[in-house]
Structure 1
Amino acid sequence: MGDLKVTPLKVVEDSRCPINARCVWAGRLVVRTQIDGTASAGNWRDTANIQLGETYGTHGRIIALTSGEPGKMTNRETQPEEYRFTYERRDDRLGGPPPVPPR
């Protein structure tokens, strides 16, 4: 992620609907995440609870938790070491010149 290091620390909530069940509510996955970065003013660290599918902004950077595996099952509890997360940096999409209006 360039000048960022993103580290999942712990699952705060995994209330997602099990993949082998039908649910009224999809539930959510929230991961306590440590974000380390560098800037012209020096190194920094932030820690936040990031929900699957949502973005989090800090120090001019925006990241999103885009996936959490494995999916939840009704017949077993997912162990902490089994989780795998994918984060995506999104602030690079905000740069660049504004669009040119049509004539």
Structure 2
Amino acid sequence: MLYGSETWTIAKAERRRIEAFEMWCFRRILKISWTDMVSNEEVLERMSVRRTLWSSIKKRRNEWIGHVLRHGGLLGLIIEGCAEGKNARGRPRMEYMQQIIEDQGFT
């Protein structure tokens, strides 16, 4: 499920989908039907866990970016945005480094 998650750039909509998937998995483990009116907080209490999927993705991303930037080379230059060339038409996609900065809470 998390294969390659260290390289994902995740917008807010995708983050909500990841968190919803985690809650769906917890509900499946507890065999709670979608028709039952059980809040997410109650599901977490029954499981006696916290939401950890998003934090593990951020941790994997930070470990991977540290490895790439220490290693240097072409991949490090591309991630830092030093590649030359023309930009594609339309709205620019979120850059990987911008995602890392948001994860650290600097924006």
Structure 3
Amino acid sequence: NNADGMYEVSFYSNAVVSYDGSIFWLPPAIYKSACKIEVKHFPFDQQNCTMKFRSWTYDRTEIDLVLKSDVASLDDFTPSGEWGIIALPGRRNENPDDSTYVDITYDF
């Protein structure tokens, strides 16, 4: 879902391998998503969009996603005169009945 169309960059980005065998890989990417917008109370409405990140190919024994912070950074956010981001909470989800797959979800 890399929106910039440069898929090959993920193959050539570096990964950091720690002494304990854990691997940190952060390929550069731009993601696009669409959210349903409710404008009933415009311009005083609030929206919520959710983005979920998960591997469809590997289970948690092969890729165990780690949430580094329960709030995403706004450092790279460019403010808009029309709307603002109020909060960026994140969470790691694991099904208690089937812990095969985990995901990282952000609401904004």
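Have a look at 1, 2, 3 and say which one yields 0.3 for distance in nm of label points 7 Å out along Cα→Cβ at positions 19 and 51, as calculated.
Derived from 2, not from the others.
Starting from the value 48, 14, 12: which structure in 1, 2, 3 was Cα extents along the principal axes in Å, for residues 35-74 alone calculated from?
This value belongs to structure 1.
Bear in mind these aren't lab numbers, they're just calculated from the coordinates by the rules spelled out. Since the structure is predicted, the reported quantities are computational estimates derived from the model, not experimental observations. Cβ atoms are built from the backbone, for glycine too; each structure is taken alone.
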